[in-house]
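A.B. asks: Once you scroll down, you'll see the structures, which are given as structure tokens.
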Structure 1
Amino acid sequence: MAINSAEHERPWVAHYPPGIEWDVPIDTTPVHEQVLRACAAAPDADALDFLGKKTKFRDLARQIDAFAGALQQKFGVKKGTRVGLLLPNTPFFVVAYYAILQAGGTVVNCNPLYTVSELRHIVGNAGAELMITLDLKLIFEKAEKLVSEGHIKRLIVCNFPGALPGAKKLLFKIAKSGDLAKVSASPIADRIADFDALVGLKLTPTPTPVSIDAATDCAVQQYTGGTTGVPKGAMLSHANIAAQVSQINYWGGHLFHPPSRVIAVLPFFHIFAMTTCMNLPLSGGVQVIMLPRFEMRAFLDTMTRTGANVLLAVPTLIQALAKHGEKSVPHLQSLEVTVSGGAPLSDEVRANWSKVSKSLLAEGYGLTEASPVVCCAALAVPSKPLSIGQPLPGTDIRFIDVETGKLVPLGERGELQVKGPQVMVGYYNDAEATRNAFMDGWLRTGDVGYMDEDGYVFLVDRIKDLIICSGFNVYPRVIEEALMHHPAVEETNVIGVPDEYRGEAPVAYVKLKEGQKVTDGELKTFLGETLNKIEMPKEIIFKEELPKTLIGKLSKKELREDYKGRKKSNEPA
């Protein structure tokens, strides 16, 4: 996959951390096979910990096998079948994910926070006819609507209280029964199957072996807006997913092997967590400690109870723990390594983190189309400040002048482009977008940066208008289109601005039609019908005119300057 050194120099190789080589054999064994192999190697070890309820590797393997057999025999899942996962972090996600792969299917990850309209596009584009979800009302009702509208044919529903340990299960049923959907009374009940019943089935054989071509068969179809804001399905092959696990394992040394314990609070439906919090540790026989979402007290209590030593996080999470101050310190004693990804890590966050944790803080960089990690700071020794580290083993990168398309020398800025075994096959049913995503076989990231003489990479800007908010991609175009549906809005332009908590946040500039009046609160209420919470603008600023380029295109550059000026004028003298 990577070009030879005669065509492309790799200055990072000579400056790799001790014990790491670039030219290593990459294991592309499908990841579900690796996980089942880990289950067989240490059947009595704990694989999963969900709020205190543990699942041993032996039981994980049995459930994966049983569910894979049920998917094949009861639902006709075969090679290439797209299956939607609309689940938060739970044992159900883990079992379903590997069972889909074992049955030959393709996982289509769906964010439970998405609106129904966003989910319609994803399942419609993917052609997914089956979805696995939870009986929590807020999630189930979205899946139920997809079925009632004909976008999904059948649902498999998991019982959330069943995943909880005894006392918590009882308390949930008593105190939060109103949060559960009445699945049996649903108007689509005849198209719903129960997850627990399927896992308990005695099917023979379980499952039927599927011949997989790791290089070409799609394991995960992960939706991303890429550079346009229109969600596209990045097809990640079994080899892409497995290669990424192999690459990070080389990079981390023994970090992702027993007796390490990884705490997984980032959502598995996000590519970063799917790879680093699930595939990577489980394939190495490492226990994964799951939380369905981040809540400060629950997270800190879980850290104390489990003694997890590896945390994968986004800057928002790191900042929240750091701002909790001394109250965080005793709970974070077991942490040895903290890896930040999903958004840039500021100097302020780094400094604040050092006050509450002695763990090595390393920043990584990637994108969905690369499964996702491209570069990472060393995980055993300190790296250069403000750098996103060096390319992973087997990964080539280059920087191309945005204007001329020519390779730039070390130290000069250009678009970061990538080659490696983790780079996607392409976008599903979108040949044009796939062509545009590559230049001479190199994946275009849309990020601008440079490499120093030691092969350390620094990012400085983005070509695309993408806003990374709490590690999630937010696309200005989506917000702009939603605003333009309001009858009072004449023009709008959305920019990303620095945000202390979320890293970045969207801000909408709006020009109203003549004679129209509307408040920012009214507009946000209107937007709440189509946008999710992450996409909701931090501020809505009204202007009589919005700046435009010479050809009449709305310009974001002047708005960024305007927002900086507003912030300065509001600062105390």
Structure 2
Amino acid sequence: MIEDQGKSASAYLTFTLHAHLPYVVNHGTWPHGLEWLHEAAAETYLPLLRVLHRLEQDGIALKANVSITPILLEQLAHPVFRTEFPKYLERKITAAIEDEAYFNQNGEPHLAETARYWNRFFQEKLEHFQQLGGDILGGYRRAAEAGLIDIITSGATHGYFPLLGTDESINAQIQTAVATHQCHVGQRPRGIWLPECAYRPAGLWSYPVVPHGSSKPWPPIERKGVEEFLTQAQIKFFFVDTHLVEESVMFTPYELRAGGPVGVGASLAVETETARRSLYHAYYVEGPQAHDQPVAIFPRDPRTGLQVWSGDAGYPGDPNYLDFHKKRFPGGHRYWQVTGTRIDIAFKTPYHPQKAAALTKSHAEHFVSLVVDSLKAARSDALPPILTSPFDAELFGHWWFEGPLWLEHVARAMARAEIPVALTSCGEYLSRYKPDSFLSLAEGSWGKNGTDEVWLSADTRWTWEYLYPAEIAVREAASSAHWKNSPQGQRILKQLCRELLLLESSDWQFLITTEAARGYAESRFNEHLRSFQTIEKMWERHCAGEVLSEEDETALKSIEVQDSVFPQVDPGFWAKR
């Protein structure tokens, strides 16, 4: 167990790494499909485990909040992935050997040496995977048990909460997440990464589209705030983007006890509120259960985040780092460096792995200096300030190849005695320090313009037109008595719930709007919609007292095999409340 690094710190830094991929097992391989999971495992999930292990050997812990989405947990544990991943690594090794021979034949010794580098890299990943017994999740569980990280959760399939059409669907995304987390991690999660960092408060809500099959808009309905579902699931904290804190109304627990400040918004002194509303503190979310069972939020720091996120102004855009886009086929290995963010791909220059690795140390030192400087003014506050750095985990290793090594150097720099800031996890911080202010948050996300527009665009409206009737159908089915004492009914309804969860994945809208893999996303949504509609008809026949026909049995079995996730899914999570 790592000794507590933050006992006497006057300020803290917390990293959050959000690991997520949509369900790709049994749904294609390349260029879209299982290859995504293989790449992330080889370039991010295994390298991060190596970093944690090397730090542990020197008595250092990254203390990161590692959010592994339930659908990713299911895939990393899936027998198809565990069987196919070693084959993928062997293909990468073979490709590197062939590349080396090609470059040597063509008189390009430096590229041949880089090919040998890739050979060693993927050999190491294969050996690591074998050492883990094919159980990557086991490696992360051990890291959590050793105090190196805190594994937290997310929505079951990364459904976009503000746009989901029923409270029961949000409840099911969260409750399924908690149950899946307990199954794979061995304990309840203390925190959650809300999908797309998207939050919606309680209040009157209107359907943004006319649902399929309806001739007119459905009437507005009263909805619970997202934090109410988190309270019910015993989740203690989540993350929000900067603007939600900067634009919120803040007041003290005493004002909350009295019903909140009079004239919230209009009568508050803007100058005073701006000064008090630091991005370097945790806050409680104001809501119906805020006083008795508060849920904390940690706001994203934009200044340090830009240094890590930005391919133009940040570290990943350094000319010496590995270029993500240019690859040599058929193997797909990368042999060129960024060279320049505005340079045409044809003019990228050769990559030097050792030079790039050495650069991560100076970039880590720069980052630590930014953190210390950012927290300097807040260190005199009543509560020790905390700077929150949340990122997609796949940024480190997959998108920014040198990212895991950079994280290691940051952790080593932070461990030096002269650094007045300590690494911590959000759960560890909250166990010591309780927020002293509440925020009334508006709706928002960390997407474009801080709104829902990436997930609700002109190109994605049609997905919501089909999603809303599907959500209602599952709620009605789960609220009925036709499944509770019927093995056939349970089997049908459970698969109907799985298909709804897969339909709700925010990845489909994201990939359509950004056109990153639009065709694949549209195909996947329609595929799950067809499966949902097929099973829905079986459910209707079941409710009419019919037994599954041979044709139904074959169709259901095929869908169950293809979408074999959440084996213990509970339809009761969707029942009316």
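FYI, it's all coordinate maths here, none of it is from the lab. Note that the structure is predicted; figures quoted are calculated from it, not measured. Cβ atoms are built from the backbone, for glycine too; each structure is taken alone.
A.B. asks: Of structures 1, 2, which gives -8500 when helix-only ellipticity at 222 nm (-39500 (n - 2.57) for each DSSP H run of 4 or more, over all residues; to 500) is computed from the coordinates?
C.D. replies: 1
A.B. asks: State the single structure among 1, 2 that was used to calculate distance in nm of label points 7 Å out along Cα→Cβ at positions 44 and 308, giving 2.6.
C.D. replies: Answer for the origin of the read-out: 1.
A.B. asks: Can you say which of 1, 2 returns 4.5 when distance in nm of label points 7 Å out along Cα→Cβ at positions 52 and 76 is computed?
C.D. replies: 1
A.B. asks: Matching task: 21 is the computed value of relative contact order in percent (Cα under 8 Å, 6 or more apart). Pick the structure from 1, 2.
C.D. replies: 2
A.B. asks: Next up: Distance in nm of label points 7 Å out along Cα→Cβ at positions 428 and 516 computed as 3.6: which structure among 1, 2?
C.D. replies: This value belongs to structure 1.
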